[in-house]
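> There are structures below to look over.
Laboratory data are not the source of any read-out in this text; all were calculated from the coordinates shown. Worth saying up front: this structure is predicted, and the values here are computed from it rather than measured. Cβ atoms are built from the backbone, for glycine too; each structure is taken alone.
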Structure P
Amino acid sequence: MDATAVLSDFASRTRLSDISDEAIAATKRHILDCTGVALAAAVEPAGRIILDVTREQGGNAQASVLGSGLRTSTISAAWANGALAHLLDYDDTGFSHPTACILPAALAMAEATDASGGALVGAVCVGLEVFERLSSSGRQHEAELRRRGFHPTSLYGCSAAAAAAGNIVGLSAAQMAVAIGLAAANAGGLTQHFGTPGKGIHAGNSARAGVTATLLARKDYVADLTGIEGEYGFFSAFHGEGNYTFAKMKDGLGSHWSIVDPGLTVKNYPCCGGILRALDALQALLGENDIRIGDVARLEVDVHPDLLHIVRFHKPTRGFHGKFSIDYALAAMLLDGRVDLDSFSDAYCNAPRMREALDKVQVNAHPEWPNDHASRRKTPVTVTMKDGRTFTRTVEKVLGSPGNPMSRDQLVGKYRGCASRILPKDSLEKSVEILEALETAPKVTDLVKTLTV
C-alpha cells in the first residue's frame, strides 16, 4: 500500500466540517488537557531551562511559548511547547502520547498564520488520526521497540505533527507527502531518558520536525514521496520487514475517528501510564477500608515483566525517577491518599516517611502470564495488614480512560490545578471559556493571549 499517499490525501483534504461532533468534542478535551500540563511545566526548573534556551536562540516573533511572554519562530515555539507538554508525564496516553507532539506544532502554525480555533481543532484531530494509523500499523512490534530503547511517541509524533501543521496551512496532497516523509526522517527518542526531564524533549523534537517539514513542503521542497512505506523508509528502518502491516491503514479513514475509538486517557496522576491502574486500585482500597500505613505489613503489586522495562526504577532516590517507579507511586498513595505534582520532588522522595513506606511495597513480576496486551497492562494490588487481613483490587478502566472518562468538572479541575501555577485567575478562567468552545473562536491568537504571562 502507498501509505504515505493515503495519509497525505486524508491530511490535506480533511477540514473541521468533515469531522464528527463526537470527535470534535474529544479533540477539544485533549487540547484543554495538554495545554494545562504544558502551563504547569513552565514553572518547573527544567521548564525554565527550556524557556531560557528558546529565548537565547531568538527568532522572528511568529508564535508564543505557553506560560511566558516569549514570542519566537514557529519552529522554536513548537519545540518549546512540545517539550513543556510532555515534561511532567501528565499529558494524555493511549496510543502513546500523541497530543504533546501534535498540538504544539498545530498551535504554532495556527498562531503564525492567524488561523481560527476551528482550524486548530480540525488540524489536531487530523494529526491524532495519522498518529494512530501509524501506531496501529506497527503495534504488534511495539513491545520489542521499547525493549530496544525506542520511544513510540517520538517515532510516530513527527509525521503526525507534520500532518497537523500542514493541514493548518493547506498543503496539497503532494506537499503533505513531502512533509510527512521529511518529518519521519527525524523520528527518534530513547526510553533511556524515561524518569528524567529528557523524555519531555522527545515530544518537542517531534513538534519541531513537523513544523520544519511543513515549512519546507509549503515552498515545494522536493523529497521522496514514500517516506513511510519505502524500502528504506520509516517502517522498514524502525520495525523491520514482517513487523508491520498497512492492512487497516485506509479502513474507515475519515469516518472512523481514533480519538473516539480507541480514544486516549487523560491522566489523573503525573506519572507513567503503566502505573495508573495500580494507583486507582490502591486509592479505591484506601477509600473503602480503614487502612492506615502504620497498620500495613506489606503492599504488593503484580505485574507482567514487560512493564518493568518501562517502570524500571525501584526505590528511587530522585523524585523524577518516581514517575517511572510503580513501588514509589504506590508508596506515595499509601502515605497521603493522593499522587500529584508535589509527590515527585527530591525532598519528598528522600524524606524518612517515604523511605519507610517504600520498604512496605513489593513488586511481583509474573513471567508465566501470557504475553498479550491485556496481561501486560494488569497490575492488581494487595494490601496485607499486620493483623492478617488482606484487601485486593484490580482496575481495568482507569479514571480518565475512554471507558471511565473524567467528568467535565474533573477535567477542568485538573486544568485549573495545572494552569493556576502560572496564570492569573482572570486569564485562567478566560482560557477555559475559549478552550471549551474553541471550534467557534475566530482567531487562535485570542486563546494564546490568555495563556501567556
Structure Q
Amino acid sequence: MTDPAADRALLVALHRAALDAVEPGGAVARALEQDPDLRVRSGERAVVLALGKAAVPMARAVEEALAPAPGQALVVTKDGHGLPLERFVLRESGHPVPDERSAAAAREVLALARAEPAPELLLVLLSGGASALCTCPLPGLSLADLADTTRILLGSGASIDELNCVRKHLCELFGGRLATAASARRVAGLVVSDVPGDRLDVIASGPLSPDPTTFADALSVLRRRAGEGGFPLAVRRHLERGARGEIRESPKPGAPELARVRQRIVASNRDALEAAAAAGREAGLTVRVRPESLEGEAREVGAGLATEALAAVGELASAGGAELWVLGGETTVTLRGAGRGGRSQELALAAALGLEGSEGISVLAAGTDGTDGPTDAAGAFADGGSAARGRALGLDPRDCLERNDSYRFFAGEGGLLRTGPTRTNVMDLALVLVRPRGG
C-alpha cells in the first residue's frame, strides 16, 4: 500500500528544491559577478529599477554590489512581498489588477528613467507581475479602463501573450517604451522569466524590448476573447485609432533607440524543472521532465494528466519502481462561476476527479510565486482519495470545478499547499508521482 502522507511530503520537498534553484537574489548576484558591463566605475551613477514579484531579492543583491545615489533606486512589488531594504525605496501595489498605487509607481519609474543629468547605467530588474504593478495608461485612457480590461481578459482564459499584447498598446511603460524614455547611456535588464519560451517581449510586457505585436493584434485579442463590446469604449477607440495609424506604434524590432539595451534571463521555469528532477533522482525515482507542457485550460490539463497516470500505473507494475513526472508552464482558466481558486488548484481538482478511487498516484500543482489566483495558496495536492474526502464533508468536487471554486474544496478537504510569498516567479509546476500497484 502506498502512503499518501509520505508522498505529499516528498512532493513538497521536490517543490522546495525547484524554488531554491530559481532564488532571484543569487541569480542576480551571479550575473553581476560574471558581466563587467553591469558594473559602474567610481564616480559614475546608476539608476536601479526592480519591478515584479521577485523585485525585493533581486534588489537586495544589487544593493550589495552597486551603490546608486540616494533616491536613485526604486523597488515595486506585490502586496505582502516586500522586505526591508537598506537604501532602495520600496513600493507595493495591486496585482493582478492594477490600482492607483500601480499608476503612482509607474510615474515614479518614468521619472527615474528620465533622470538628468543622465546616469551611466539604467539597470532594470524584471520579473513577472510588473505589468500590473507598474501600470500608467497612455493618453486618452484611465486606470479604470486598464483595470476593467485586465479583469475581462483574465476571466476569459486569455494567455499571457494575449494579455500582454493588449497591455503593450495601452500602457506607457511597456512594449519597449521604458527603454526609449531612458536617459542613461547604457540600459541593462536582468530578468526572471515567467512566460513560455522566455520571450523578453512578453515578460512583464517587455518594457525594454522591441514589440513585434501591433494595435491590430491587440484588437484581435479583444474580439477573440470577449467580443469588443465587452471592453471599455475608450480602450476600443484607442486601439482602433492605433490600427489606423493615428497613434504611434510601440518600438519594433530593429528600432535604433533600443540598440543600447542588453538583457539577460537569470532564472526560468526550466531551471526549476531541472532542480526538481535532480532531487527526484536523488530520491531514487525514475524522472520524466516535460518543459512547457502545462498549457491550455487548467481543468482539461488536469483531467488529461489523471488519465495518463492511470494508464502508467499498470505499466510500472511490471517494470518496478516509481516514476516522477515534472511538468512546467502556465495553464489558463475560463471563468464560469463565482467561486475562488487559481489555475493550479483548478488543475488539481480536475485531476482529483479523474483519479477518484485509484491508488499509487499523487499530484501537486502549484505556482512558483506562492500565490495561485486571488488566494493565499500556492496550489493543491490531488490523489485517489481527494474527491471522497471532500464529499464526506459535503463538498461536491464536480460542482466546485464547474463553479471555479477549487479553493473552497481543497480548503475543506485539506489539500491546499501554502508556502507564503516565495519572492520568485517562473510560471507553474506540476509534479506527478506514479507508483506501481502495491508499491
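> Given that helix-only ellipticity at 222 nm (-39500 (n - 2.57) for each DSSP H run of 4 or more, over all residues; to 500), derived from a single structure, equals -15500, which label among P, Q identifies that structure?
Structure of origin is P.
> Name the one structure among P, Q that mean count of other Cβ atoms within 10 Å over residues 276-283 of 25.0 was derived from. Let's see the in-between values first.
Numbers: P: 25.0; Q: 18.8.
This value belongs to structure P.
> To which of P, Q does the computed value 35.9 (mean count of other Cβ atoms within 10 Å over residues 100-107) belong? Write down the numbers at each step before the final one.
On the way: P: 35.9; Q: 20.2.
That value comes from structure P.
> Consider the structures P, Q: one of them gives 17.6 for mean count of other Cβ atoms within 10 Å over residues 44-51 as calculated from the coordinates. Say which.
It traces back to P.
> Upon calculation of relative contact order in percent (Cα under 8 Å, 6 or more apart) from the atomic coordinates, which of the structures P, Q produces 17? Intermediate values should be presented prior to the final figure.
Details: P: 21; Q: 17.
Label of the originating structure: Q.
> Determine which structure produced the value 3.5 for distance in nm of label points 7 Å out along Cα→Cβ at positions 36 and 308, calculated from the coordinates; the candidates are P, Q.
P
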